[in-house]
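What follows is a set of structures for review.
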Structure I
Amino acid sequence: MKYFVYVLQSAIDKYFYVGFTRNLEKRLIEHDNGNVKSTRIRKPFKLVYYEVCFNEKDAIHREKYLKSSFGKRYIKNRLKNYLA
C-alpha cells in the first residue's frame, strides 16, 4: 500500500500545510472543498511537493519531520527555485 506525505501551499497567505494520506487526489479535494477543519480558512491550495512511502509508520514519521523546524527548512531548500 502507498502512503503520500504532501505539502500544500495556500493561495491566500502562501503558508504551507503538511499532511499524509493513502489517497492523495481525494485528500486534495477535501482540502479545497473546506472539509478539513485545520485548513478550511486557507483554501484554495496548490500541491507543491509530495513523497511516497510504502509503510504507514514511515509516512507518519516523515510528516512529523516535515512539520518540524528542520523539516520546514528542508522544504524551503527543496523548493528553492519554485519559491524564487
Structure II
Amino acid sequence: MGIEPVSPLARVQFGTLSIDSPQDSGTATITSVNTGKSMLVLLGFTGDANGSLSNTYPRITLTNATTITGNRFGTAGGITVSFVVLEFK
C-alpha cells in the first residue's frame, strides 16, 4: 500500500502555430482553459525566416480561453512555434 502521487495539473496541452510570410502574427486554437489558472510556455520555433533574431523570434500570448497568439517583428520567411499550456487545479 503506497501513497498515490497527486498532480497539481488539471490539463496539459501541447501545440504549434504558424506565422507565414509575409505575416507578423498567427494563432492556434486550444481546448478551453481557465486563464486565471493557466501558464503558457514557449518550447521553441523552426522555419526559414531570414534576418536578425529580434525580427524572427516569436512572442506568444494566451489571448483568451481558447486562443494562443504568436507575434514577431519581422515578416520574412515562415516559422512554426511550439508551445505548451499548463492548466492548474
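All of the numbers you see were taken from the coordinates with simple rules; none came from a lab. None of the values given here were measured: they were computed from a predicted structure. Cβ atoms are built from the backbone, for glycine too; each structure is taken alone.
As an exercise: FRET efficiency 1/(1 + (r/R0)^6) of positions 2 and 26 (r between Cβ atoms, R0 = 35 Å, to 0.05), calculated from one structure in I, II, equals 0.15. Which structure is it? Don't skip to the answer; put the middle values down first.
Working: I: 1.00; II: 0.15.
Clearly, the read-out refers to II.
For which of the structures I, II does the calculation of percent of Cα pairs over 19 Å apart return 36?
Working: I: 36; II: 43.
Corresponding structure: I.
helix-only ellipticity at 222 nm (-39500 (n - 2.57) for each DSSP H run of 4 or more, over all residues; to 500) computed as -11500: which structure among I, II?
Working: I: -11500; II: -500.
The value was obtained from structure I.
Upon calculation of distance in nm of label points 7 Å out along Cα→Cβ at positions 10 and 58 from the atomic coordinates, which of the structures I, II produces 2.5? Present the calculation step by step, with values, prior to reporting the outcome.
Working: I: 3.2; II: 2.5.
Considering all the candidates, the number was obtained from II.
Starting from the value 34: which structure in I, II was relative contact order in percent (Cα under 8 Å, 6 or more apart) calculated from?
Details: I: 34; II: 45.
Comparing all candidates, it corresponds to I.
If P(r) over Cα pairs in 5 Å bins from 0, in percent, for residues 18-65 alone computes to 4, 15, 28, 21, 15, 10, 6, 1, which of I, II did it come from?
Working: I: 4, 20, 28, 23, 18, 6, 0; II: 4, 15, 28, 21, 15, 10, 6, 1.
Source structure: II.
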